[in-house]
1. From 1, 2, which structure was distance in nm of label points 7 Å out along Cα→Cβ at positions 74 and 162 = 1.2 calculated on?
2. Of structures 1, 2, which gives 42 when relative contact order in percent (Cα under 8 Å, 6 or more apart) is computed from the coordinates?
3. Of structures 1, 2, which gives 3.8 when distance in nm of label points 7 Å out along Cα→Cβ at positions 218 and 282 is computed from the coordinates?
4. On distance in nm of label points 7 Å out along Cα→Cβ at positions 42 and 138, which of the structures labelled 1, 2 is highest?
Structure 1
Amino acid sequence: MLRIPQNKWLYLFLLSIIWGSSYILIKRGLIGLTPIQLGSIRIVFSTFFLILMGYKSLKGLSRYQWKWLVITGFIGTFFPSFFFAFAQQHIDSAVAAIMNSLTPIFTLLIGMFFFATKILTRQYVGVLLGFVGSVGLIWGGTQINASQPTGYVLLIMCASMCYAVNIYFLKHKLADVSPMAMTLGNFIAILPPAVVLLFFTDLLSVKNIQNPEVLTSLGFIALLAFFGTAIAKVMFNRFIKMASAVFASSVTYTLPIIALFWGTLDGEQISRLQLLATAIILVGVSLAHRPAKPK
C-alpha cells in the first residue's frame, strides 16, 4: 500500500474524502441488495482485500490480543455495517453522514464516564449543541418527507456510539498491535458470521445473478469494501496511534461536507432547517473535541 507521511492532518483529510464518499456508495448498493446482503458482502470483500494486503501481519499475536481483536471487530465494524445499511433504506446519505458526526461527542461522553476524562465547561456546551442539532436534523427531515421513519436515525446514533467505544478499546487495549494486523484481525473475527448471514439470503439465485441492478450494486460495494473499509480502516488505525482518541474521532466532523456534496449531486433534498442543524452539530463537535489551551 502507498506509504503516507505521518501527518495527522493529512490522514484527517484523506479519511474525510474516503468515508464521506462511503454513504453514497451504500445508497447505490441498496438499489439491488438487501441490508443483510450489503453488510455481509462488504465484510467478505473487505476481508479478501485485507488478506491480500497483509496476511503476514498476523504472526505473533497473543491470545489476549486476539480476544480484543474479536471484540473490536464486532463493535467497530460488524454492527455498524448493518446499522448503516438498514438506516439508509429510509434516510438520505447526507443525513446519515451528518448524524455520524456525533461520534466525537459520544467519544467525549464515554471518556468522561468510563476513562475518567476531565470535561471542560465548553465541552458540555458542545455536547448540548450536538444533540440540539441532531433533533433539528430529524425534525427537518420530517418536513421534507413526512412519511420518513425517524426511528432509523437511532441506528445511526448506535453506530456512532459503537465507533466511539471502539476508539478507546483500540487505543488502550491494542496499542502495541500494528494497524494492518489490527484491521485484518478485526475482519477475520467477523468473517464467519457475515458468511453465515449471506448464506441465508438469495443472493446467489439465478434471478439475482442475471439482474443488472444486483451486479451494479455489487460493483459499488466492491469499491466501498476496498477504499471505504479495507484501505480506510488501516489508515484510521494508524491515525489513532498518532492522534488522541477525540482528535481521531473528529474525522466525522469533516466528512459530512463530502457526503453533502455527493448527496446534492444525487438529487437529495436538504432544508434550511437541516443546514442550520448541521452547522449547530459541527459547532458542538468543535467545542467538544478542542483541547484545552496550555497555561
Structure 2
Amino acid sequence: MSEYLLSALLGMVEGLTEFLPISSTAHLRITEALFNMSLTDGYWKMYTIFIQLGAILCLPVYFRSRIAKFLSTFPRGESGDRTVLTHPLSLTIVAFLVTAIPAFLLTKVIGKNLESLYVIGGSLLVGGVVMWIVDAINSKSERAGPDAAGGRVHTWRMEDMSIGQAIWIGACQVLSAVFPGTSRSMATIAAGQLAGMSRASALEFSFFLSIPTMAAATLYDLLKSLTGKGDNPIGVSQIDAHGWIVLSIGFVVSFVVAYAAVAWFMAWVRHRGFVPFAVYRIILGIAVLVWVSRLGG
C-alpha cells in the first residue's frame, strides 16, 4: 500500500475513533501493527500526533455556537446563577488542570504503556465492562427523563454542572492517559454518569474537556518531536515534500471524518445508550489479547 493511501486510512481511523468511547490510541496502534509500521520510528510517531491535531480542531468548529454563547454569558451564565468558578468554561479548565498535573508527572509511564498491546487490550476489555455497567445503572433515569423525581440522574445540562463533578471527571480522565485503550471519552463519560449526569450532558462536557486536554498534550508532543527533543525525535528539516504531503492527507481526512463522527455521536446518544460501544470494546479487547498472546507464544 502506498504511503498516501496508508495516510488516508490512518486519518480515517483517527477521525472515526478519537471521540467515540472506543479509544483512538488503541485503534491506531492496532492498525500500525497490522501494517508492520515501526512504533518507534520518529516520523510515524510525529505523524500520529499530527493527525490527532486535525481531529481536535473539528471540535471548536462544530461547537462554535455553543462556545460563543458560553463566552457571551461568562461569568454569570445563561440563567444568571453561575459564578467565575462554576461557569461551564471555568469547570472545563478546572477538570483540565486536575488531569494535566498528574498526567505530566506520569509521562514516562504513559510513554511505556503506549507501546504495549497487552495494556491496550486489557484496557479496552475492562473499560467496556465498566461502561456497560455504568450505562445500565443510569438507564432507568434516562428513560424517565428530567421531569421524574428521585432518579440517579440529576444533571441534564452541562450548564448545571457542579465543581465537584468537574474535579471528579478530570481525575478519572487521568486513567485514559496512564492506560492507553481506556479511551479518554469513555473515562469522562462514565465518570460523568456516575456523578449523576445524563448521557447527553456527560458527552458534551467530555467534548469540551477534550479541547484543552488534547490540544495541550498534542501540541506539547508535536513541539518536542519537531524541535528534535524527546524520544525518537524528527526535526522539521528532516521532513521532505513527500513527508509533508503524507502528513497533510492524514490531517485533512482526520478533521473531516472526526467532524462527521461527532455530529453522528451527538445525535445517537440523545436517543440511545453506550452499550453497543461497550460490547465492541469487550470483543476487540479479547481479540487483541488473544492475538498478542499468540504472537508472543
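FYI, it's all coordinate maths here, none of it is from the lab. Computed from a predicted model, the values in this text were never measured in an experiment. Cβ atoms are built from the backbone, for glycine too; each structure is taken alone.
1. 1
2. Computing relative contact order in percent (Cα under 8 Å, 6 or more apart) on every structure in 1, 2 gives 42 only for 1.
3. Only structure 1 yields this read-out.
4. 2
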